[in-house]
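Any read-out appearing in this document is the output of simple, stated calculations on the displayed coordinates, not a laboratory observation. Just so it is clear, the model here is predicted, and its values are computed rather than measured. Cβ atoms are built from the backbone, for glycine too; each structure is taken alone.
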Structure I
């Protein structure tokens, strides 16, 4: 049995799917000072709206609302069903503290208590 869907119905279904993806994601991509909404994200990449695809390549920053999650090196992969897909070449988690350049011992004292005289 084959299923035939008229073009108008298929266009309506596609626009409803894109609208639900846009409203359901808080992820944003920052590239060249501009923010682009991320529709979906998976382990090896992410997708943005493909109707007006931005020319994205190189280093970008991924945010969840106002929280900076990752610094990424990306490359465009393919366009599929109104989504432009990108792949990560590198994805580094962002930390809010500076990395330590020494080893912290597990049993190290937390504070120094001086003797009262």
Structure II
């Protein structure tokens, strides 16, 4: 299979997996709007991940145009679901702490195994 086709399959598998995880496993008191926002955020984060951009709160705000609070409200349930992992790193000025996220390695591994690559 060509590399371009592999990338397309990987993108499709990621989107389908995320959709399934979020819509089939709603959190308590979660609205459909919240679930849609989470799916959209995961799409943005996946594109940033593929572009080797750090998934920090500041970078996400810059890429989406959302406020820090808006990003936090959407990202926190994704961390709670285990779709993202969170760590704290030094901020760009090297003094404070910044939140950094990663797509959970288990998610990427499940998608790789689904593809058989």
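So distance in nm of label points 7 Å out along Cα→Cβ at positions 45 and 77, computed for just one structure, reads 1.3; which one of I, II is that? Answer for the origin of the read-out: II.
Where does the value -5000 come from, among I, II, when helix-only ellipticity at 222 nm (-39500 (n - 2.57) for each DSSP H run of 4 or more, over all residues; to 500) is the thing being computed? For helix-only ellipticity at 222 nm (-39500 (n - 2.57) for each DSSP H run of 4 or more, over all residues; to 500), the value -5000 is produced by structure I. Kindly point out which one of I, II the value 1.6 was derived from, the read-out being distance in nm of label points 7 Å out along Cα→Cβ at positions 29 and 61. Here the read-out was taken from I. State the single structure among I, II that was used to calculate log10 I(q)/I(0) by the Debye sum over Cα atoms at q = 0.13 Å⁻¹, giving -0.64. So the calculation was done on I.
Once relative contact order in percent (Cα under 8 Å, 6 or more apart) is evaluated on every structure in I, II, the highest one turns out to be II. Among candidates I, II, the computation of distance in nm of label points 7 Å out along Cα→Cβ at positions 69 and 85 that gave 1.8 used structure I.
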